[in-house]
Every structure is written in C-alpha cells, then in structure tokens.
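The structures come next, written out as structure tokens.
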Structure P
Amino acid sequence: MTAANFDPIMTAIYTLEGGFSNDPRDPGGMTDLGVTARELAAYLKIPLSSITEFDMKALTRDKTDPIYRANYWNVINGDMLPSGIDAMLMHMEVNAGGCAVLELQSIVGCITKDGIMGPKTLQMVDLYISMLGVGKLIDAIAIAQMAHYQTLKNFDIYGTGWTKRVAAMETLAENLALVK
C-alpha cells in the first residue's frame, strides 16, 4: 500500500502544474495549482460563474489536496498501487484527462477495459510487475501518456512542457519504486 506516497506525489504535481494561469488557448480555462475553475466549482457544488480570479489565486494546497484525492487519487485507487506506479498513474489521471486506468488496463493486458481500478486490474498490475519489473511498467505508462498527448490538437503549443512533466514524474516514480 502506498498511501504515504500521496504527499510526495502531490508536491511534484504542484511543482509541475505551477501557479495561476488563464491562457485562452488552454481549454481548461482559469487554473491554479492544476485545479480548474470548473473543477473547483463542481467540487464545492457551486455555480461556475461564482468562481472569480481572486478565488482561484487564493487556492492553497490545503484547499486543493482534497480535490486531488477525491477526483484523481481515489479514482486510480492510489493507496493500493505499487510505489512508482501510483505516481505515474496519478500524473496521467491529472494531466491527461482521466484516461490513466484505461491506459493501464491496456498495458497490463486486462481483458475487460472498463476504466475501473478494481481487484482484477490490481492483480494484472502485480502479474505484469512480477514478470517484467516495475521499471518496465513505469516506462510503458510514460510512453502511453506521451502517445496520448501527441493526439491532442494543442500538442504543438504545450507538447514541450508535457514532455518535461512526464520525464520529471518518471524520475520520481523510479525513485519511489526503489524506496519501497
């Protein structure tokens, strides 16, 4: 179990996501600490129109960690993933639009690809790692994430940054895998 990895993974994600942004080319719109205004409004169960730039710039890790835990970490069942795999999947789930579990299921050879990180998927992850090693799975997830990015229409704008983020998370994942 890797519940203890949530904090170092989030520290890396916050560093990679950076601070406030309101780039008109970014379909996510107004964002701070990687959380979009749309996501904040949904989490708080308030209208998107009530989220202001001031609200977004006032976000802190204390306010956003619960959002990341509920919307991403719990979705990937991060507490049950092997160290290193948790980091790669968390980053992919956050930064690639919620496709991480489906991608993982394809990589590890799940017969049913339903996007749910359940016991069968976790069993296939363990089997993959026992056969090929955690490093191979970390690499495969990084390759899948980059392949996903390359299909996006704004890859020419953000591709360099996305590539650097994947490389940074891959390094963290490899380090976490060595520690545990």
Structure Q
Amino acid sequence: MISPSTSPDLDLAIAQFRDLMACWPSGVAVVTGSVGGRPVGCTATAVASVSTRPPLLLVSLAANSRTLHAIRHTGGRFGVCVLSSAQRALARQFARGDPTERFAGVGHVWQLGVPVLRDAVVAAVCAVRAELAVADHVLVIGSPQRILGDLRHNPAIWFQRAYWELCPAGAPVQ
C-alpha cells in the first residue's frame, strides 16, 4: 500500500494538486454494487482503461466506501455506468446524497446481480480481477462481463469542478 506523506507543506500541495486535477477533463460514472439485494453506488471520475487484451478497466474508490464494501462481499462484481449530460443531477445525488437513499427514484435494471442505471451512455458489469490499495483509495481492476448502453446520449464531463457536455453529436472539433 502506498501511504500519503505528511509535511508542513501538505495543505499547499493538496490544494495545488486539486487545481491540477481540476484541469483534467474526465467522464462521469456511477459505480454500482449491491448489499443484501439492495443497490448501492457512488459517483466516480477516476475510471480508466487498463488493457484491451484482455479487456480490463479500473475504478478508484475510497477505501471506506460502501460501494467497495458491496463489491468485496457480494460476488466480486460491479457496474460502471457512464452518465449522460442529462444525468448530471444523478452525479450529484450519488456523490453527496445519503448512501442509503442514492437509488431512491432512480431507474435501473439488474444485470448479473448488479444494478445498472437506465439511460446511461454505456454501462459495463465487471468481475473483479485485482485490487491495489493506494493511500486512502483502492484501485479495483475489473473484467467486463456484459456491456450495454445507448450511444445516442451525450456523456457528462467533469472539468474545473463543474459538469460539462461535449459538442453536439456530429460536430467534432478538428
């Protein structure tokens, strides 16, 4: 496990690091799992491709998160639901809302024992292949077992501490 360093300049370093990362645009996803048959989830912007052969992705979750607990104790599966720009309110709900109420009124379907949000741009149900503890987070490596979605939706983007959306479909910047 890699531990956080402590020094008198740590507060300044953390503030500068947050400013640095605020300039890194990222997709917005909700990572899901279940506890006792009840859905749980949290917003994540730290989602990345690891490999295409074999297909692997990673998500970074707080070491004390209910979602990580659910993944570890209910079969080692999790969902990654890429949110559309129209689902920005869901991103906030899953980031700050009461963890026991985050799925209240949220449309979802069950796939391989994992809740998947309706109207996500794309979603994957993954099987855990590895974990790596890093500071106060855990990197969870998953192998997609099922992929579904509606690519007509425009994804939400997290940039400069706010939600953005891409250019309209069919209008890429050259």
When distance in nm of label points 7 Å out along Cα→Cβ at positions 66 and 82 is calculated for structures P, Q, the one with the largest value is P
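Comparing P, Q, where is distance in nm of label points 7 Å out along Cα→Cβ at positions 58 and 146 highest?
Working: P: 4.2; Q: 2.7.
By distance in nm of label points 7 Å out along Cα→Cβ at positions 58 and 146, the leading structure of P, Q is P.
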Structure responsible for 21, with relative contact order in percent (Cα under 8 Å, 6 or more apart) calculated and labels P, Q on offer
P
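Taking helix-only ellipticity at 222 nm (-39500 (n - 2.57) for each DSSP H run of 4 or more, over all residues; to 500) from the coordinates of each of P, Q, which one would give -19000? All intermediate terms of the calculation are to be shown ahead of the outcome.
Details: P: -19000; Q: -5000.
It must be structure P, since only it matches.
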FRET efficiency 1/(1 + (r/R0)^6) of positions 34 and 154 (r between Cβ atoms, R0 = 30 Å, to 0.05) from the coordinates reads 0.60; which among P, Q
Q
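Where a number appears in this text, it was derived from the coordinates with a stated rule and is not lab data. As the structure is a prediction and not an experimental result, all values here were calculated from the model. Cβ atoms are built from the backbone, for glycine too; each structure is taken alone.
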